[in-house]
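Read through the structures below before going on.
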Structure I
Amino acid sequence: MMEGVDRQTVFRLWQKPAEVYARGCDLRADVRPKLHDHDARGAGRPTAVEFVRATNAPRLAELTPLRVGRMLASPFAFFRGSAGLMAADLAGTPTSGVTAQICGDAHAANFGLFGTNEGRIIMDINDFDETVPGPWEWDLKRLAASLVLAGRAGGVSEDGCAKAAKDAVRAYRRTMARLAEMPFLEAWNALADAATIGKLKADELLDDFAKASKKARKNTSAKVAAKWTARGEGDEVRFVENLPVLRHVTSEVARSVADGLAGYVGTLRESRRGLITRYAIADIAFRVVGTGSVGLRNYLVLLHGNDNDALVLQVKQAAPSCLAPYLNVPPHEHEGKRVVDGARLVQAESDLLLGWTTVDGRHYIVRQFRNMKGDIDPTALREDHLDDYGRLAGALLARAHCRSADPRLLAGYCGDDAELDDAVGNYAVRYADTVEADHAELRAAVRRGELDAEIEDRD
């Protein structure tokens with residue numbers, strides 16, 4: 001042993017795997033998995049309208065009608081924008097007591113495809129705006145409920161929706177059991193690609209994955225620059241406005257964002273700092289982001305390298321996690337760092353240019369805007385495909401959680417029977433009913449003129 005180093009302060013004392021598994025079984029005996037089949041509504045939860053108003057308050061006022069309009073599109077769309085409402089419902093519900101670094105918003109549309117540094121297309125959780133240490137069950141329940149809602153949106157039968165939810169939990173449980181037996185490094189570095197789909201017996205999803213992968217390979221900064229920019233009279237290249245989604249910013253805002261990028265460079269791993277500073281900033285624009293983040297500040301930065309070599313970075317405002325008020329989570333000094341640290345811990349492979357910064361006193365994350373990103377729309381999947389998608393997402397969630405929680409402990413708690421599958425699956429159906437009621441309440445409030453809504457023209 002190295003002189004002056006206490007082995008026990010650096011490494012854990014070794015325990016037999018069976019002993020760790022047995023501790024998980026003890027937790028299972030204390031908090032039976034069937035207890036996860038609990039009431040959908042939490043005590044003291046706000047109404048849907050109260051929630052929307054409260055969460056609109058810190059956002060850009062001119063964009064809040066757009067946010068409301070997007071949430072009106074369907075109950076699934078409402079669900080995507082209401083992670084904080086579900087957190088209010090889950091507060092105080094039974095948990096095993098095992099904490100993981102959770103996504104915080106693990107709905108079915110937050111699993112996406114992207115390219116690794118070597119150009120391989122993989123699938124993983126791709127949104128960490130709400131990430132915090134918390135109960136792993138919260139992620140699993142949000143995933144299961146989202147599958148029911150996505151299936152209903154796509155016309156899948158009620159039995160098919162319920163089966164997709166339960167099969168996602170079953171895949172989570174069985175994947176955790178496999179991870180518990182794997183060498184630590186192998187479990188840590190597990191990636192999800194087409195081969196993974198075959199192992200999960202999700203063959204119906206192979207065509208969907210292949211189509212999404214083909215599209216993702218074309219989804220690059222070069223394509224964004226070709227479609228969204230134009231060369232001006234002075235030979236400068238600028239973004240072309242596409243109101244209301246993409247618009248120019250003032251010179252003052254552009255300078256502030258550019259100054260923030262200087263601080264961002266220092267948050268990258270050392271080997272990447274030289275890479276990013278070879279580029280030069282060509283233009284900066286404001287772009288409206290997805291349903292959950294509409295109204296937060298979000299900028300696109302066009303950078304130029306060799307000749308026509310283009311790189312587009314996204315500088316996205318990071319607000320405090322909506323789960324934090326319901327969990328014993330200490331305040332974070334920088335919300336962008338919280339998001340980046342969570343992504344780096346949870347994802348099998350993160351964007352090599354992922355970092356954080358501060359602009360005008362506000363916290364941001366910085367990442368590549370398009371690095372071969374793609375998705376499989378869960379609302380467009382047929383019944384057999386939705387079930388396969390649920391199994392894949394459940395397996396991905398288990399792999400994500402095993403990076404911060406011991407899979408042997410979780411495998412012991414989850415067990416080798418269907419008690420957890422049935423409990424969370426039944427809860428998911430009931431929670432989907434609650435979301436539909438919330439969505440109806442929001443629609444009624446808009447009809448009464450209590451909330452403004454802007455409906456986008458998708459044509």
Structure II
Amino acid sequence: MVRVAVVGGGPSGSCAAEVLAKAGIKTWIFERKLNNAKPCGGAIPLCMVEEFDLPESIIDRKVRNMKMISPSNREVDINLDNKDEYIGMCRREVMDAYLRERAAGCGAQLINGLVTKIDTGDKRQGPYTLHYSDYSEGESTGTACTIEVDVIIGADGANSRVAKAMDAGDYNVAIAFQERIKLPAEEMKYYENLAEMYVGTDVSPDFYAWVFPKYDHVAVGTGTMQQNQSLIKSLQRGIRERAKKRLLNGEVIKVEAHPIPEHPRPRRVVGRMALVGDAAGYVTKSSGEGIYFAAKSGRMCAEEIVQASLAGSRIPSEKDLKQYLKKWDRKYGATYKVLELLQNIFYRNDAAREAFVEMCDDKDVQRLTFDSYLYKRVVMMNPWQQLKLTFLTIGAVLRGNALAPNIYLPVDSAVRTDLEATEMLRTGAIKGGIKS
């Protein structure tokens with residue numbers, strides 16, 4: 001019988017463990033901080049609620065209105081008219097705990113433990129011995145334990161120990177910084193079904209900042225690829241200043257920071273070890289979306305293990321596990337590429353950001369964005385919409401280059417890049433979305 005260790009109990013690890021346990025495969029899931037949560041906006045698309053059968057009890061807010069705020073504080077309102085459509089806002093500690101417990105209910109053995117070392121066997125082909133500290137009894141130091149398994153799924157985030165054990169290579173990381181701010185009832189009512197996204201060099205030189213509503217507070221944060229502590233603090237002051245009219249009477253109840261991968265690792269499968277979620281580098285550029293893709297990658301990897309192992313009766317090979325990568329890249333590779341192109345186009349200076357927010361005032365752009373994000377499906381446009389989107393994006397690029405004092409792309413190359421991105425949009429390659 002195949003034995004699988006899932007290291008990490010976030011959405012990717014829990015969804016993988018659930019699939020494996022349901023198939024009758026002996027599965028252990030390791031998570032050290034059962035009450036902790038990765039700092040992120042916590043937004044999930046509607047399709048994730050349906051696809052992963054998530055109960056309404058874990059959704060704090062159903063956001064149907066998004067406010068985009070430009071560097072000059074121009075506001076563009078984007079609204080979902082269909083009352084059945086929404087973006088789910090979750091607290092990660094609530095959602096992650098639910099998914100872990102559901103996996104455990106299906107038969108996965110949940111261990112409150114920290115994996116400290118992995119012996120990978122000859123040429124990293126296993127069997128694998130995990131050394132870990134077990135905190136199940138509540139001791140502060142933990143109990144030293146070992147376990148031998150045939151397959152490892154690394155779902156342990158940006159600082160993945162599994163990635164180090166398999167020599168997966170490094171990737172660039174951004175930093176997400178977030179404050180949870182409890183607001184008076186009147187101000188929380190304002191954010192009842194509204195989220196805000198701010199762009200500008202004062203809040204992020206290469207990304208955006210957000211105010212997302214939760215159960216009794218808002219998550220106020222920013223992200224940047226520049227790992228400079230004083231800069232990050234300055235950016236957080238920037239978003240607090242931009243949103244101050246609603247935050248003045250708020251109380252900071254928690255401060256969080258975490259590395260966010262900027263691209264996939266060079267190697268995501270080595271031997272019988274596979275990476276999923278943040279450990280693999282599955283956070284999108286431009287939107288910063290990660291929760292859905294984490295859960296989906298965990299599920300796809302586990303499904304491949306179930307199929308290749310004949311439901312646990314044979315040990316899958318490295319070649320078998322790499323089938324998961326082929327399916328993943330075929331399904332989502334274009335999404336990551338086009339979102340990177342869009343980030344390069346629209347986040348390179350404030351003039352381009354200003355034009356981008358202006359472009360978001362168009363109803364066709366709004367519908368395309370929401371359909372792509374909510375349902376992760378190919379969005380087809382009619383010829384008029386294709387033509388209009390092309391001219392809108394080219395106009396935004398030209399305006400950004402003409403007005404910005406520091407230009408990162410020549411006009412002609414920017415337009416060529418934009419045309420490539422627009423063509424991918426037109427053909428339905430983009431399925432990106434809003435930060436999660």
Structure III
Amino acid sequence: MKKQLGIAGIAALVVAGTVTVAPAQAVTYGTPTISLSASYLSGAVGGVGDPAVDVTVAQSGADVSALTVSASASSKASVAGTGDVSVTGTGAVRRLAVAARGRGYTNLTVKVTGLGGKSATKTLSYAASGAVQNPADARYFSGASDSSAAVDVGGGYTVVADDENNVLRLYDRSRSAAPVRTWDFSSQLGVTKEVDIEGATLVGNTIYWTGSLGNNKDGEYKAPRNTVFTTTVSGSGSATQLAYGRSYKQLRDDLVAWDKANGNRYGFAAGTAAGQAPKQIDGFNVEGLEFAPGSTTTAYLGFRAPLAPAVPGGKALVVPVTNFDKVLSSGAKAAFGAGIELDLGGLAIRDIRKNAADQYLILAGSWAADDNSDPYALYQWDGVAGHAPVKRADLPTSDPGGWEAIVDVPDLSAAGARVQLITDSGSADLYGDGIEAKDLTHAEWKKSRAAWFTLN
């Protein structure tokens with residue numbers, strides 16, 4: 001007779017009165033696996049809502065909830081130590097965040113510990129920028145550092161341009177994070193170099209974009225910069241999509257011809273001459289684009305240079321393009337109205353934006369190239385030639401990056417109205433290593449700062 005008995009994990013086989021005992025098969029655990037959603041991460045000292053990384057873990061033979069994830073080592077604890085790393089969640093995907101202690105870089109070893117005494121690690125390369133004023137109102141848009149124009153597309157999201165490439169990026173305005181979606185229209189524009197996008201505005205479902213129209217920093221003419229183009233918006237918020245529309249590549253030429261015909265009042269021919277750098281008081285550089293009050297045909301070009309006249313204390317220049325819609329829809333030669341000269345305290349236009357009530361905000365800054373030190377201010381205007389703008393706020397200049405873009409304009413008559421601005425941080429040394437942000441090796445470490453300001 002054969003009889004098999006199960007006794008407390010022991011297999012007993014009885015054969016002809018003899019009992020043979022064999023141990024039960026032991027549970028075997030595999031080596032845990034770990035992966036990071038990003039190998040490079042940027043944060044800020046005192047940052048609020050800094051980006052996080054997803055950590056995906058598994059181990060054969062083990063329930064994933066039995067695995068633990070932690071930071072086991074830091075190459076520079078003065079930037080962020082193991083105790084500055086927090087991990088949340090109990091499933092296969094955990095969320096890892098870092099609270100920066102100081103500016104600089106550190107390599108964090110992220111470890112998953114499984115059952116059977118087995119573990120695995122990955123390295124997270126972390127970079128921390130320094131503390132800024134009012135950190136609770138600051139967010140960081142990563143993936144690029146040279147933000148130059150922004151358009152609100154609803155639902156708490158904005159499309160941001162970068163003047164070092166032709167990529168448009170969609171960001172959640174409330175978060176420090178990488179872009180939700182990107183579009184590169186270089187092939188449709190027929191260019192391989194940057195358009196040097198500096199201004200944008202939304203009319204209906206059409207976003208109008210303009211290049212700087214000026215020479216490059218070495219005073220050389222680069223045809224892609226003489227470009228204005230449109231994109232069509234569909235959806236809103238995180239579901240926003242952009243489609244390429246049309247372009248026009250002679251607006252600079254039209255402006256020079258118009259100025260010549262009017263006695264070279266603004267010196268456009270000299271400002272665009274070979275060897276002329278654009279960011280000079282008598283240079284030629286467009287940075288603002290918005291439509292005139294109540295109009296969908298006349299657009300205002302806001303100039304960073306020249307001042308009018310081109311001397312210290314000169315006025316900021318706006319040139320109306322009276323058929324801007326036709327310029328883009330049919331390639332019509334641009335027509336212009338009389339130049340509008342605005343007293344911005346000797347500053348030039350870095351961006352101009354209006355709301356549905358035709359209340360304008362002008363972001364004023366220097367015509368010069370030293371973005372991180374010269375004064376910046378916000379002015380309110382009604383968009384009418386001959387009416388003076390009124391200063392609403394001086395902007396801080398002690399933090400890295402130059403103020404470059406207005407996301408949208410609130411009701412300027414409301415008490416406590418708040419506006420979100422974005423910096424161009426391309427020339428900033430974010431991490432204290434002497435490297436300009438635009439030259440950083442990893443896109444995840446490139447970033448621009450968006451900040452909210454309350455208007456007086």
Among I, II, III, which structure scores highest (criterion: mean count of other Cβ atoms within 10 Å over residues 233-240): II
With relative contact order in percent (Cα under 8 Å, 6 or more apart) derived as 12, matching label from I, II, III: III
Value -14500, calculated as helix-only ellipticity at 222 nm (-39500 (n - 2.57) for each DSSP H run of 4 or more, over all residues; to 500), assigned to which of I, II, III: I
Structure responsible for 1.19, with Rg/Rh (Cα atoms, Kirkwood Rh), for residues 161-264 alone calculated and labels I, II, III on offer: I
Among I, II, III, structure where semi-axes √(5λ) of the Cα gyration tensor in Å as derived comes to 57, 22, 19: III
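Read the figures in this text as sums done on the coordinates, not as results from a lab. The model shown is predicted, which means the values in this text are computed figures rather than measured ones. Cβ atoms are built from the backbone, for glycine too; each structure is taken alone.
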